[in-house]
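Below you'll find a set of structures to go through.
Every number in this text was worked out from the coordinates using simple rules, so none of it is lab data. Being a predicted model, the structure only gives us computed values, none of them experimental. Cβ atoms are built from the backbone, for glycine too; each structure is taken alone.
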Structure 1
Amino acid sequence: MFITILGGGSWGTALAVHLAKKNHQVKVWEFVEQQAKEMQEQRVCKLLPEVKLPENIFISSQMKEVFPSDLVLLVVPSEHAEKTVQQAKSYLNHQPVIICSKGFAPRTRLLTEAISEIILNQLFCLYGPTHAEEVGKSLFSGIVLAGGEGKEKLKKVFENERLRVDLCDDLIGVQVAAALKNIIAIFVGVIDGAGLGDNAKAYVMTKGLEEIKKAGLQMGAKEETFQGLAGIGDIIVTCMSKHSRNRFVGLEVGKGRKLDIVLKEMKMVAEGVTTVKEVVQLEQKLKLKLPLISGLYKILFEGKKVEEILRSL
């Protein structure tokens, strides 16, 4: 199968390596020309330095060079998803498009909602507790493929003995969980940075899952989604792993560092920072109270102390 991956960051690269090892022909679009050139010539991604890129992966910064294909994966930061799809629109025929970006589109819309306004291709989502650093090295992982008819066939494209794929028809639930779990991971990092202990982290993870589920159900999700890999599974790995960029942001803020300085020093994008800015809109839109999630906004952007937020929950 010929597969196009839009986004040459750590997750896009890890997926490319995984699919290439399954003997698919993979073409990766990387926005930064110099980075695309280095990846193509040196066969390595600087964000995954331990992972060698197989020869059946081609990388280019020219959109036209990564098409045509039988399948497209969208793996850019969520804030760039619509712009990227618009740029790729003329190359998209009838092939399925799998959204791997985690976050909301502007005005807290689901990515499937925003992207379906641009293209008519069938949309799926691929989410779960899968850090790129581990998938790229073929460590055992599990992920969720959500969507309608055709997902059984797509499962075979991805699954092997090292990557298990669960199927789900709840596109809403997996997207809400994927976006909001990053906020919980930042909050857990803040607690670690402030030295507040494991009990507080368990509290935030548990209450955070409750708020994610509350928001998801209000938007039309299915409750069981939040008990699976795309829900609690992704929360666990994002909140606890050393690879979690969202947890790292919180950790540094919890130590007393300024958010803007932390973000400037990072090589990768922490999606949760973008998402938490839209929490107020989400609460108003859903007519819900999400005190833990909105509490993180107050910590990051209003200078509130984490202890003060915890006492108010």
Structure 2
Amino acid sequence: MQNIVMVGAGAMGCLFAARLALAGNAVTVVDVDPARLALINAEGIVIEDDAGRHVARVCAARADEVSGPVDLLMLFTKGMHSAAAIRSVAHLESTGCIVLTLQNGLGNVEAIAEVFPADRIAWGVTDFPADLESANHVASHGQGHIFLGNWPHGADARAGGIAALLSAAGLNAAADPEVPIAVWEKVAFNAALNALCTVSGLPVGGLDHPAGRRAARTVTAEIAAIAKAEGIQIDTVRLAGKVDFAIANHTHHKPSMLQDRLAGRPTEIESINGALLGFAAHHGVAAPALALLTDLVRLGEGAV
């Protein structure tokens, strides 16, 4: 049994917390919403997946109420909240815990490194689908993967241990020595699919149309050029396969960016698409399709 702290009780935080708790780990969920914390403490986290409906019993608390021992701390907030969220649990640095981020976007791991030692940070990506049905109810249908490694690069025995812990909880994970490439490929995936779903109002499966696939290919090709300028060689064939897999298998999944739009919340457009456009400007790489798609999302939330 591992002592795990999950910072963020959104869709992904609830999914991972529930799976890890059902696997026999002691999980504490940290959030800033008192009503959500009270509900989770009273009823647990309800998870519906392809195997049925389960209830996972976890603890839920404010950041300042959590203490050691802690083996693994996972940051699963939205990118715009990463810096504040990781500072809220800075007191857990003394526990010697490992910190893992599988968040969307760029800049999250750098925020963690402001608080925790770099040699105790792991980062990676996941494409598990998760839809928050209510404050303590998450649905996840379809399979996913996790690739993680040491920050800023490499994958040692510690990364393998984290992958084994997640896999034992039904979260298909592998240690990946080339995790920076995986991170950039996930950013490209999200910048295309999440933004296209947000602008169109369609779930991922709704992009199964020549126009949807064409738009996704155009945007990901521009991001591959940005990544190359940054020294990251995206595997465009693998990325295209991930896009096709998601469209075919995550048919009814609404990406978090679309969920935020429908709920009237700010989206992660700046930590994903906006961050990419920052790299494009820095390197002088043209990305007109990415820029247009980003502005369309911004228009929808009055951010321009």
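Tell me which structure, out of 1, 2, gives 29.2 once mean count of other Cβ atoms within 10 Å over residues 175-182 is calculated.
Details: 1: 29.2; 2: 19.8.
For mean count of other Cβ atoms within 10 Å over residues 175-182, the value 29.2 is produced by structure 1.
From 1, 2, which structure was distance in nm of label points 7 Å out along Cα→Cβ at positions 143 and 271 = 1.2 calculated on?
1
Output the label of whichever structure in 1, 2 has the greatest value of distance in nm of label points 7 Å out along Cα→Cβ at positions 159 and 183.
When distance in nm of label points 7 Å out along Cα→Cβ at positions 159 and 183 is calculated for 1, 2, structure 1 comes out on top.
With mean count of other Cβ atoms within 10 Å over residues 47-54 as the yardstick, tell me which of 1, 2 scores highest.
With respect to mean count of other Cβ atoms within 10 Å over residues 47-54, the highest-scoring structure among 1, 2 is 1.
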